[in-house]
Structure formats: structure tokens, C-alpha cells
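Visitor: Structures for review follow.
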Structure P
């Protein structure tokens, strides 16, 4: 339920409504807008009729039912779009944010070359996998803590914030020591114990959509994070499994536009995983921006043919520079020249 306070509601009246919501067995989430205050009554086991009766309370304008099972992420509760700060980069703030780097951190040389190149081309954040969930147990699984150290060193050299995946509760705090943003991979979207853990950490979360997840399931996964106390969540559409076999996944750009209608959270698109094909990354990046994406997640490698993971869907360094020009993102060299 949403309790809309009147524009003239006093602090005492707002405090009274918050107190009554808690007495009724719900969590009270207060959102102070530019014109009025909105209070969400969140939960499933409270006394609903008493919340509805708050229509008669001083300072209350109306009490409205939240139509969706995801409450905190819903635009019914919060009309204003959330802006998530990642190492001073604003995702959802109106500027397109590009997160770029290798699928896996393979060596100091590979990461350093990539980091400096994507920075020079205008990328805003550096991505790189330290712990890699692979379909086969025999495939490269990542360098672990050593990769985290290399990512932090690359961040010091370039000034780029770090985005990397966390796979388990046991590694979460360690990864958070090195990373500026914690990525929840598609396979872990509904790992609810992991989500509960990440909700307690002081790091923004990049939540990838599961390969078979509906939009509703995706937003409910985000609800776990917000309900647990972490409001800094960015959604990532990375393609879903369909009957199509010509591409690795089907990049669901309709979901990008739909989520912007349903939720106040920022949304980025991952055309690398969404297509699995290097040649499709540029056109699908432009299409994602047209659909309303707040950012892009792009895999980049100095020599994709030698990549230990996801080489076919990785851009080389000149290819990434060309993509950025096509997106209208100025390179660092151009900015400095200006």
C-alpha cells in the first residue's frame, strides 16, 4: 500500500503515519519528493484494513494499492528515477554510461592494456571477471583474489571504477573490498541467500537478468536487495534463452523499455552476452540506447582470438574505439584536445 501525504502534511503527521504503519505489522518506507511525501507500507502479514483506514488520518491525501508484487522497485512507490553512484559515475543520471573490459582478467599485461585503451576511448567504468561461473568445470575459472588485486591496480592507474562479479556469500566481503560495484551474474539472479548478503554491503549492485527469467522475476530479485537495505541497484538485460539458435541469446530490448515504465531503477544492456556475436554489438548497442538504456556493458579484449573466455563476443581495442565514436562518446584524447 502507498500512503500519499498532502502537500501541507507536517512532520508530526508523517511521523504518526509511519508509527501506525509499523504498528500494523508493515515496514514503512518514506520517500520525500519535491512536492509531497509518500510512505510505502511494505509486507504481506500486516493488518491491511487498518492501513486503508489511514485515509482518515490527519495529513493523508490518499491510500493506494500497489499493483505489482515488487513494491520497493515499483514506479508507483517512487516516480522519480533512481540515480546510482559508482565511483562518482552516475548511472541513470541522463548520460550514457559505458562499462567495458575483458570477460576474464587473465594477466596484468592484458588488463592494463585493456583498461588504458577503454579509458582512452571514453569508457566510464572498467569490468573484469575475477571469479568466473563456467558451464564446464574444465574451463578457465578466473584468477580469484589475484584478479581483484590487478583490477584495483588498473583502477589506480586509470581512475576507472571497478565492476566485477561476486559468486558466493563467502567471497562477497572480499570482493567488496576491491570492487566499486558488485555484479550478480545471470545464473545467480535467484540466489536469494546471496542477494540477502549483498543487500547488507555498502556497494552498488549490478543485477543481471537470468537467462530464463521473466521481467517480474527479475524485478522481484531486485526487491530482495532493496528490502534488505540496499537501494543502489542497477538492472542489466543480458539476453534470454528462446527458440533462436543463430545468436547466443535473444537480447530483449522490449524488456529495457518495459522496465523503465515499471521501475525507477536504472537499466543497462549487455549486447555482448545478448548476441554472442562481435558483429552485432554495435547495432544492438545503438538499439539499446534508443530503447532507453542508461548504459552498456561491453566485453573488450586486446586479442579476442586468444581470450580464455568469450572471445567471439569480445571487441578488440580498435573495434571498441569505433563503437564509442558511433555512440557519440568522445574519447579522452578528444576531450583533452578541446
Structure Q
């Protein structure tokens, strides 16, 4: 029987009301401040079990304080200042990791795994609470969200996680707590197809598209929080990835949105951040295939009920789809 989760008085009070069901997220809840231990683990020990750390984002709570909790910057009024700002967190960190070597054969069979490759090994600590939370979305939930049904792929993907969980148990310790959910949203993924005239040198198209993509999202106040080029990585490793002419993953973050969720009662939902949007071109193709888990999954898996947060999540999903369609991508 799975354990029902109540992680922190404020952090998961809503999730605890959910019906018993599938385990969506597992946290190690350890006494004390584990920031230094965690940083040592992800920077110095995680490669020993095959995982690669990319685009770490430490102490995002400090950036919240600087941007939203500071009335003036350099003596001038800070337009982003939130008069209701509250220093809610002692720590909030997103650490994107992936087991590149074991992922290769799986991405060849199921490219949609890029929706959680890399994924966030999440850490947070609520101010005034002598506990640190470290966890990740459960692999079965990742697979269900991206829509992988192949039994062999599912088995091998899930098998990557026990060594990671054992390392977290050893270094962080604490008690295992599960976030359970009843069911996923009806359509957990946003997917697009972008047809293009293939140039002689594919790099010309990729450079142009990536430039337009990054500019479009930055113009709409998003942060390109990470970028991982799996095609280049496997080429560098001398490993076959010839099914694809290109395969990369962007990590996206809307800072104001994240502040309104994570610094206002739901830092646990940060386990889904930043959002991974994968893009690939199969060998010889003139179509760029694109996919990203919807933020609506946060509502379903984390049990988010607050109307303002729910509205913000739905708004962001619609906005991301609109930006992609304005770029010329067609929703599938």
C-alpha cells in the first residue's frame, strides 16, 4: 500500500487530500539543512552511477528575493517588487540530470522520453521548518505522461532509477514520502510538427530556427534555463544515434510564474521544473518533431487546487502552444 503524503504543513496540504492511487513523486524528507550534502552529491558523486548533471540552478529562492522582494535596485524603484513578498524558502534548487549512456537506445525507440530527459532532481527547504526535501517525478509517471507504452523501453527506463534513489538514501537519508494522484489529464503532452524546406546544410536551418525560437520565448518573458544536444553528445561519445539528424532538448522557465507557485506555498511542484521541450529531426526528414509535457500535469499529479495557481498553469500552457504556432509549428 502506498503512503499518502503530507510533506510540510504548507507545502503539500492539498496533495494529502487526494485519493489513494499511483505514486507520482517521491521525496526523501530529512531532518536539518542538507544543502551542502546535496551539492556534494550532485557535483561529485552522481556520475559514479551514470548520471550527468547539466544546467544546475542553485538557490532560486535568492533570485526571488532579489527580483520580487527588493523595493529598490540601485536606488531606483523595482517594477517587479511584490508588496506581498514573503521570504518563504530557505532553499529551492533545480538540478537537471540524465543517464546519457543508458538513455541512448531508449531515445532511439521512444524519442518522446525527451520530455523528462533531463529531469529535475529537486531540492527545497521551507523557512522555519527543519526539514529538507529531495526528490523527483517517479519514472512510471514520466513514462505515462509522455505516452511510452513499449514494455521493454519502460522496463529499461525504470531500471535507471534504483541506483539514483539508493544514492539519495545514502547521502540525504530521511523518510520516504510519496505524492499520489488519481489520474493524469486527458492529454498530458503538447506536440507539434514543423515542416521546413531542407537546406543542403541542415545546420543552417537549425541555427535559424533555434534563434527564432529562443527570441520568441525570451520576448514573452521566458528563460532558456537549459539546453542539451543529445545528437552532439552521442557523436562525441562515438555512440550510434544515426536515426536522428538532430535531437536536442530545451529547458524552459517563466520566472514570474515559477515565483507565484513555488514561493507561494507549493515548492514541491518544482519537481516538474524546468519544463523540458524536446526537438528532433529523423534522418533525411524535413520535419522537426516537438513535444513537451503540459504544465497541467502539475495540477493532476501534485493536487494543485488553488484557483489562482490553476488559472496560471492553464494560461501558461495556452501561451506556450500559441508561441509555437506563431513560429509555424502545427499542433498534433
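Visitor: When distance in nm of label points 7 Å out along Cα→Cβ at positions 24 and 256 is compared over structures P, Q, which one is greatest?
Guide: When distance in nm of label points 7 Å out along Cα→Cβ at positions 24 and 256 is calculated for P, Q, structure P comes out on top.
Visitor: If relative contact order in percent (Cα under 8 Å, 6 or more apart) comes out at 16 when worked out from the coordinates, which of P, Q was used? Show your work: numbers first, answer last.
Guide: Values: P: 16; Q: 24.
That value comes from structure P.
Visitor: Can you spot which of P, Q the value 32, 11, 9 was calculated from, given it is semi-axes √(5λ) of the Cα gyration tensor in Å, for residues 240-303 alone? Walk me through the numbers before you get to the answer.
Guide: Numbers: P: 21, 15, 9; Q: 32, 11, 9.
Structure of origin is Q.
Every number here is computed from the coordinates shown, using simple stated rules; none is lab data. For clarity, every value in this text was computed on a predicted model and none was experimentally measured. Cβ atoms are built from the backbone, for glycine too; each structure is taken alone.
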